[in-house]
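The numbers here are math on the coordinates, done by the rules we state, and not lab data. The shown structure was predicted, so the numbers you read here are calculated from the model rather than taken from an experiment. Cβ atoms are built from the backbone, for glycine too; each structure is taken alone.
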Structure 1
Amino acid sequence: MNGPRPKAINLYKNEGYLEIAWNDGQVCRYPLPELREACPCVECRGGHEYMGREHDPDSILSLKPRRSYAITGLEMVGNYALQPTWDDGHSTGIYAWEYLRRLCPAMEE
């Protein structure tokens, strides 16, 4: 697989974000409610016709979460993705490294 890969993944439950340090030096902090709203699964996308990169959010921070969310479990999927289990019971979203990197919010310097 080409492209950046995580070097460290940390879930900060109390602070409400997932942090990924990428092997190219970039560090991304994903707010959990927005990450949940960006779930790439077919159920959350509203059907197969809304799958694919052209239907990805332009910016994770532009999403308007319906409520606050927490991650209750986090699993690696092979060498290519993360699969969170959310506090609403949802667990079918598989967040590929490429997708997570595109969602990376700009961090304040």
Structure 2
Amino acid sequence: MKNIILYEDFTKVDIRIGTIIEVQDFPKAHKPAYQIKIDFGALGIKKTSAQITTLYNKKELLGKQVTAVINFKPKQIANFLSECLILGIQKGKDVVLLKSNEIIKNGEQIN
């Protein structure tokens, strides 16, 4: 278990639902990854890099809703600026994406 945090710390994290609208290979990444664009509704479109190539192909990711942290400081990864972080569960060396059982409006906040 990680260190205990205050509820106020958790409220600083902006976790939202978005829909993947574009997936490209990311050949300059150190580990196999995709460059992904996610539609967060009124909050706009954000880009991210995700090392999820072993469990998900580009075609099945298109249109998939994901959960992501959208208020991290952007991070430069090779020649790409990542603006958010898709959330998932580590399963061995793979990552299983978190998802809702129902379709949710893009940009809705997780709380």
Rg and Dmax of the Cα atoms in Å was computed and gave 14.0, 40; which structure, 1, 2, did it come from? 2
Figure out for me which of the structures 1, 2 the number 3.7 belongs to, where distance in nm of label points 7 Å out along Cα→Cβ at positions 12 and 52 was derived from the coordinates. 1
Suppose mean count of other Cβ atoms within 10 Å over residues 20-27 works out to 15.9; of 1, 2, which structure was it derived from? 2
Taking distance in nm of label points 7 Å out along Cα→Cβ at positions 4 and 84 for each of 1, 2, which is largest? 2
Given a value of -1500 for helix-only ellipticity at 222 nm (-39500 (n - 2.57) for each DSSP H run of 4 or more, over all residues; to 500), calculated from one of 1, 2, which structure does it belong to? 2
24 is what came out when relative contact order in percent (Cα under 8 Å, 6 or more apart) was calculated for one structure; which of 1, 2 is it? 1
